[in-house]
Structure P
Amino acid sequence: MVLNNCTVCTVYEAKETHQRRLRVKCDGEQITLYMKRENELSDSERIRIDFFDGQIGCVRTYCEAIVRRNYDPAVSEPWIADCEVLEVIDIVQGRRYLRTNTEDEVLITSFKQGELRGDIQNISEGGLYFITKTRLGCDDTIEFDYTFVEKEYRLNAMVLREEDFRDGRYGYGCQFTELPKGSKRDIQQYVFRRQNGRIW
C-alpha cells in the first residue's frame, strides 16, 4: 500500500500516553516526517504512528523511524525522519474497505450448488469478488479456505450481487458473514503488503 493523500500523522511515545502531530510527506513508498526539534521523535525500531490518509482512512501502524538533519533549504523544519511501516495494526476506513487485486483460483463450496472453482479478483476484510463458470443465487452462501500472512482461514460469505459476462462466466460480489478470530488483522496485513509490493 502507498499513502498518496496523507499530510499529517500522530506519533505515540512513552507507552502511548503522550502523542504529537507531525507533518508527513509521502512519495511512493517513501514516508518522511518533519520536525521542528530533534527530540520530537527519537530513533526507534518500533514506534506507534497513526497516518491519516484522505483516500484510505486512518492507518494505525508500528514503524521504524530514523531521525536526521534536514539540509533542504526549501523545507522549513530543520529535522526529518525516514519512516518505514513495519506492521499495520488496523485500518479505519472512511467510505469503504481497502481492497487488493488478486488472481487466485480457489475451491469454493456453495451451500446450494456444491463445490466449484472460482477466480478471486479482489479481496478485503469486508468481502471478495470472484469469477466462476457456475451460476449462483444472490442469496447463496459460500465457504472457502484462504491464506493471509501465512495463516489459513475458513471463510464464509454471502452473495450480494451478480455480473453476467455472457460468455459462460459469472462474477459475484460477496460479503463476509462472520470473520474467524484473528483474521481481520491478518487480512489487513495481507492487503497492506500486497499494496506495498511485499506479497506477489
Structure Q
Amino acid sequence: MSRAGVERRVGASGDSCCRGAVPLITEQHTKEILSRAFLLAIAGRAGFNVHKGELDYGVDYIVASVRYSAARSRYIEDGPNIHLQLKATVDWEIDGDRIVYDLEAKTWNDMVERDVTRPLYLGLLCLEPDMDKWLVCSEERMVLQNCLYWYDATGQAPTPNTTTRRTRIPRANLLTSDSLVALMDANRAAVRAHR
C-alpha cells in the first residue's frame, strides 16, 4: 500500500482513541485539547512560550515572548505577554467577511473590562460539525480543521445579557505564527506608550 493510502482519522470508529462507540474523553475535552494543540503549534513556530493559567480568572493561556540573553548565555522570557481565552466550537457560521459566534456573556465582559495595555484576546477554533474531520493524520501531514481566529474586544461596551453575546470576528483575524508575532509587537508598543 502506498504511503498516501495510509491515512487515519482520529475519532473515527475503531480508531485508538475510541473503544467501540464510546469515546475515552468528552467531546468538550477533545475540543479543548485540539485548541490547545493548535495554539501551541502556532506559538512554538513563532518562538513564544505558552503557560496555562493555574486558576480560572478568565485567562486560559498566556503567550510569553522570549529573547536570548548573551550576558547569561540562555533564553529568558522577557517583554509583553498575550492573554488568551481559548474556545473551540462547531457552532459558528460565516457571514460575509465575519465569523459569527455566540460567546458567553461573562467571557465577553471579562474581555471588555481589561486594561488597554493588557487585553484579553479571544482565540476561537472553528471546527467542522463532523468530528471525524477535526484531525486527520498520515505519514506526510497532520491536518487540524478548520482554523483559529483571534478577537480583541478591548474598549467595547459590556453586555447586559446573562447568557451569550453575539460576536462578529473579522475573517482576516486568522491566528497564525505571523499574526501572533504582530499581536505581540502591538502589545509591546502599547505597554511602552503607557509608561
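Quick note: the coordinates plus some simple rules give every number you see, no bench work behind them. Note that the structure is predicted; figures quoted are calculated from it, not measured. Cβ atoms are built from the backbone, for glycine too; each structure is taken alone.
P, Q: which one has log10 I(q)/I(0) by the Debye sum over Cα atoms at q = 0.11, 0.12, 0.19 Å⁻¹, as calculated, at -0.60, -0.68, -1.24?
P
Computing relative contact order in percent (Cα under 8 Å, 6 or more apart) gives 15 for which of P, Q?
P
From which structure (P, Q) was FRET efficiency 1/(1 + (r/R0)^6) of positions 53 and 133 (r between Cβ atoms, R0 = 30 Å, to 0.05) calculated, if the value obtained is 0.50?
Q
Can you spot which of P, Q the value 12.0, 37 was calculated from, given it is Rg and Dmax of the Cα atoms in Å, for residues 125-180 alone?
So the calculation was done on P.
Give the label, chosen from P, Q, of the structure having the highest value of distance in nm of label points 7 Å out along Cα→Cβ at positions 29 and 109.
Across P, Q, distance in nm of label points 7 Å out along Cα→Cβ at positions 29 and 109 peaks for P.
State the single structure among P, Q that was used to calculate helix-only ellipticity at 222 nm (-39500 (n - 2.57) for each DSSP H run of 4 or more, over all residues; to 500), giving -2000.
Label of the originating structure: P.
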